[in-house]
Structures are given as structure tokens and as C-alpha cells.
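Colleague: Please go over the structures that come below.
Readers should treat all values here as calculations from the given coordinates under stated rules, not as data from a laboratory. Keep in mind that this is a model prediction, so the values were computed, not measured. Cβ atoms are built from the backbone, for glycine too; each structure is taken alone.
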Structure I
Amino acid sequence: MNSRKIKIAAIGTLVLFFMATSGAIVKNSASSFSSTTKLFQVMQIIRAHYVEDVPAETLITGAVKGMINALNDPHSTYMDKERYSKFMVETEGSFGGVGIVIGVKDKLLTVVAPIEGTPGEKAGIKSGDQIIKIDGQDTTGMAVDQAVSRIRGPVGSRVTLTIKRDGQDEQDYVLTRSNIQIKTVHGRMLEDKIGYIRISMFNENTGSDFRKQLNELKSQGMMAVVLDLRDNPGGLLTESVKVASNFVPQGPVVSVISKSGDKMTHSSDLRTASYPLAVLINGGRASASEIIAGAVQDTGAGTLIGTKTYGKGSVQSVMRLDSETAVKLTVARYYTPKARSIDGVGIEPDLKVENPVINREEVRNTGNMNIRDLQLEKALEVLKEKM
């Protein structure tokens, strides 16, 4: 790329930067112009004098990452093509694929389980099948992430998996990709008609899936419910509000206050709580899941059991830079119904219960699964007293 094109690329990027920070530029235009000029000068110096050629795009990306890192905010980040793609899959809750969970066993790419109702399951792929090739490419030494990216693709497109099954010859499975839903809600009935619902994260389907699971347990005669939010990394705020509204009484669930001071309050319209509630929490949960915990605790809608939460009381917005990259930026803080900010503080449980530290490698090696869940046991005890 010649010098003129470098300048055009740099100026274009800086114009986008100006647009994104227009308020600051109006208030302090001289300082902003000086800083921008310095950025442009450094790019020119590197291009002219650095010992090796460096693509302009590499320098621009580095500058963007540097600006985000300068915020010293662990929740603000630059998302490259791969990271942005994964983020969209997680939050949208679906992707084009064939519906098989894969892993590595004995250094071979292996099917952990097919997902019911998906192309993989319908074609007859089974747990334990070894994936020898993907579209004719040998999978020997292929990482799981790389295999997943090759198996996924546009809905309606095809992928060929060469499968080796014990006692059988290799066989090609030509599969048409379909829309695969990421299931974030799992539930079952426990003893004494106590329902158990676990939420692994919050994507666009979580609120409606939770309501379906709750209604299913109601139809089975549920008399109380355990909501398990342990090790939940969070997700979409709006979906956490939908879940909370099944338990939190009429009124505020969470308030979001932006840099400008604008306040948006998300509320529940629930008139009467239907069931005694226990919520399991720990330090592995944050953000959207903490919104539920804070609302439950502030309103007395249930009992929090476990250990203190992570303490992420900020809200991020994803702003696209182009079709493949984006910036995730902290744009607001949220507050519980009693106006508590839990950012950097976390939420203390009503009943502190530590679970035993699990050596997962030892469990895999010995097969010993007789590990008590003391937090769940306490939840059942609390709910039985309230029923």
C-alpha cells in the first residue's frame, strides 16, 4: 500500500473515531486534534522507518486495541472477526450447524452427543463416533474449535463428515445444516415436588425458554422452586429481567444509569408470588445473573444461598465497526431495587454455604461422582420449611 493510500486509510479510521467521540471533541477540540495528529504521526513513522513492512490495517487495529486497553476496564474490549462471531452466536442463541457436541478422546475428534431433533441425530450419528474427515480434510491433530468452525456454516448448506464407528467401516454422512438453538435453560423435578431450574447464561431465547420450563414443572405439581445461577457468566440484561419477573413482585427489577445521567428502570408486573424460591449463587456468576439475585434479595422474593457473587454492576453495549468487528464498551451502571450498586462488591448470600472443592481430573480418573452439593441440599431444606 503506497503512502497516499496509507493516509486515506488512517484518516478514514480517525474520522470514525471523531464521530464516536463527537461530544468530547466539541468540548475540547484543540486537545483532541493534537492527540489525533500524534496518532497519525506515529503511524507514518512506523511505516517509514520500522525495519519490516507492517500493513496499515495491523497498525489501525493495534491503535483501536490500545484505546480500549487504556480504559483499564476488563469489560470493555475490541472484538476481532472470530471473537465477534462467537459473541453473536452466544447472544442470538442459534447458529447454522448439524447439532452434535464434539470433543477429543484418545487424541481423536469424537462425538460427545448428538442433539435431539437435529440433522446429526436424524442421520444416525451416535455418541462415541470418531470424525475422521470434515469435507474430505483429515482431522488428525485438528483442535475442537477449528473443527467446530468447519462444521458450522450457513443454514441450508451441506457438510460431509466421515465417521468411524467401532466394528464398522468408515462412512460419509452428508448433512444439511439447519438452525441449531443453544439451550440455556434446564430443569427437572426434585423430591417433595420441588422444581429445579438451571440457567447457564442469558441469550435471546432464555426468557421464553425459562417460562416454558416453569410451566412444565407447574403442570407436574411443583410446589417450590430452586433457581440455580451458579457459574452463570451473564448475558442479555433484558432476558434476566424477564426471568426475574416470574418471581420479583410488582415494581423495579433493575435501574440502568448512563454517563449522561439518564435512568431507565425495568420493572416486574407480578402481583402475587406463586412459589417459595431459593436461588443458588457463587463467585462464578456475574452481570445479568446478579441482576436477578439483587432483585430477589432486595424484594424478599426468595432466599439466596451459596457464596458471594463476582460483582459486575456495569452494562456493556456492542458497537459494530464493520461487518466483522466491533467494540464492546461499558456504557452504564445498574442498580438493584434498593439502589445498590454491586460493581466490584458483589452480592452476599442470605445463607452462606461453601461447596467442597472438586478435583475434576480426579473425578474423571476414578469415576467417583458421589460428591454432595451442599448448597442445593440447603436450598431444599429451606424450601421444605416454607412449603
Structure II
Amino acid sequence: MRFLTSGESHGPALTAIIEGVPAGLKLTEDQINLQLSRRQRGYGRGGRMKIEQDKVRILGGVRGGFTLGSPVTLMLENKDWPNWEEFMTPEVGANLAERRVNRPRPGHADLSGALKYHQEDIRNILERASARETAMRVAVGAVARELLRLLGVRIYGHVLNIGGVEYEPEQLDSGFWARVEDSEVSCGDPVIGAKMMTVIDQAKQQGESLGGIVEIRVEGLPAGLGSHVQWDRKLDGRLAQALLSIQAIKGVEVGCGFKAGSLPGSQVHDEIAWSKERGYYRMTNRAGGIEGGMTNGEPVVLRAVMKPIPTLYSPLASVDMDSKESIKASVERSDVCAVPAAAVVAEGACAWEIANAFLEKFPSDHTEDLTAAANSYAEYVRKR
């Protein structure tokens, strides 16, 4: 599959065209809207979330609730558009001066984008660089999630750290993911979650923003998705690129990740066992479910670090691009913390790459072909 998104943060809409979705996949707007609503939740979000209430429209590629095999077209209307039409209209005569931005924000695409694309108005950069674009990435990921659901694959995301308040869950008990969904900061520990909300409140009072760390777990995968034969076919590399393409994500690790550099091999590599019921399996999962660029049958576990959002209500020093004088950076409406939302976006990004790995390995014109081949392969792996 492949997709392209289009649209600006304060434009009329965000759109996407997805090509390569197998025919026969049950797909409704409600299924996608469920993931969009999860993205809009989270303690520390700004006023934009109260305005948008994202609802997708499927404009092509689906009939009667099932995909046709042709490109799927999605659209998300920006509810804030009426307040911006005068300034963002594509028509000649737009009021370009009143909302012009010439004070780049440290940590944002503002300055580099303005220089690269010869722009005198930073708004022409920030509108597309905005994390508003991730709403459509979640919608696209929701399509991939439905495909994975058909294959028995489950994807979960949660928050491990916000602003230095962190925890390491010892085990994921039966109620863990329900607690994550109920938490305003997507944390499976209510006590730690309350501490995270406290530091968000403190940051808001100080005009600061906060980042954190999210973890994504993908369960129900067979061994052998991805490949070792070329650099661009390695699944861990593709997943890392997908996560790093999300706005504000600055680092990714798989399994024990950076800790592996401080441990001996005996405490890093996962010993192999075999049973009649399971076939081959690993006795631990420090590799995070991927070895040699391929899934090994264990859950895929990834972590991504999100930097603090670059819009600060106590802005940092910058330079006026007209006068070249020192000045405070511009302030756009923003969140104090969007780490819980980043977990949902990361789930979607991982869903997309893993769904593609299935479609590369198995016949994919129709979901019946896909599921039959995937089930047959899973049985072969178990009995091998």
C-alpha cells in the first residue's frame, strides 16, 4: 500500500488517497472515527481539540461498507476553516498580511522551511509542518488497523514518561490496557498518571511544554515479516523511519534498545525454545520481536521519545526575519503536552508498516486470499 496526504492546518480540509488496500475489507467511517477520537484526548491538550471533533468522510474506494480494491479517499474537514478562510483561501486576493508570521520558533520547521522554499511568510511552512497533519495519519493508520484486525494482530500504545515522571511496568496484567484507555495521560499506573498530570499543570503555569516517551506493542505476528536481504526491507528500519516521521519524535528504540550497549550478550539475546503447541519461541523478548530485520514471532515492542512542543507561551529568543533584530519567537495556539496523542499516532504509523509487510508476503488482491495465505503460513511456522 501507499498513501499521500494533503492539506494545511487551517485550510478547508485534510485529505488522503490510499492505494493498494485489498478488496473485501470491512471499512466504515465509525471505525476510523474511533481512532481519531482517541488522538484528540489527553491531559494537556490545547483549545484546537475542542474546535475540531474530527469526523472522517470516505469519498472513494468503499461501497456498502467494503473496500473495492480501488484507491480509498479520506477527508477530514477543518472546523476552524470559517475563521481562516479570508487568510488561507487559495483564491487570488487572500488577506496574506494580517496573519503573516516572521518570527521563527526554535525547534520548529519555521526557519529551515522558509529558507528552503524561499518564503517571506513562515505561515506557508508552519501550516503544513503542524502536527494537525497527524490527524490524517491516524485515519490512514486506522485503515491498516482494520486489515490487521482481520489477521488477528493487536496494537497497543501507552505512555511511559512525561516530563521526567516515568515508570517501568513489571508486567501487563489483564486490566492493564483498560486502565491505559481510561487514563487521561494513557498511563497504566493511576498513581504515576496523577503525577504526570501534576507536572503538566506546573508546565502550563510556567508557559512551558513537555515531552515524554511512548511504547507501542504489536501482538499476534508470525515470524518472517520483513527481510534481511536489503537495507530497505528490514522491518525494524521501516518502523523506525515511520515513527521518526511523526512530528516531534526524536528517537526510537526496539526491544531493550539503548540498554543493549551497556549489557553483555548473555543479557541481551533471547534464548530459543520449542514446544509442540507453540513451535519455536523465545524465552525472553529483549529483541523486541525483531531479529535480522524480521519478526521472530514474539510481540514487537518499540519506544519513541517525543520532544517538548516548540510553541512556548513563554517564548524563546528568535530573530525578526525582516529587521534581523533579536525578538521573542511567535506563539501559535498549541498544547502543553501531546504525548498521549503521540502514542495513538505512533500506533497508526506502526500499523501501516506492519500491514504493508503482510501484503508484501501474501497475496493481497482480496482479503480472502490474504487471510487464507497468512493462516496457512502461520500453521506451517507452528509445525516446523
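Colleague: State the single structure among I, II that was used to calculate volume of the Cα convex hull per residue in Å³, giving 197. List each step's numbers first, then the result.
Modeller: Numbers: I: 197; II: 161.
It traces back to I.
Colleague: Quick check on the output: 68 is percent of Cα pairs over 23 Å apart, for residues 53-276 alone, derived from one of I, II. Which one produced it?
Modeller: Working: I: 63; II: 68.
Here the read-out was taken from II.
Colleague: Here relative contact order in percent (Cα under 8 Å, 6 or more apart) was calculated and came to 22; which of the structures I, II was it taken from?
Modeller: On the way: I: 12; II: 22.
It must be structure II, since only it matches.
Colleague: If you don't mind, there's one more thing I want to ask. Please compute distance in nm of label points 7 Å out along Cα→Cβ at positions 157 and 293 for structures I, II and give me the label with the greatest value.
Modeller: That would be structure I.
Colleague: Tell me which structure, out of I, II, gives 11.5 once mean count of other Cβ atoms within 10 Å over residues 93-100 is calculated. Don't skip to the end; give the middle numbers.
Modeller: Values: I: 21.1; II: 11.5.
Checking each candidate, the match is II.
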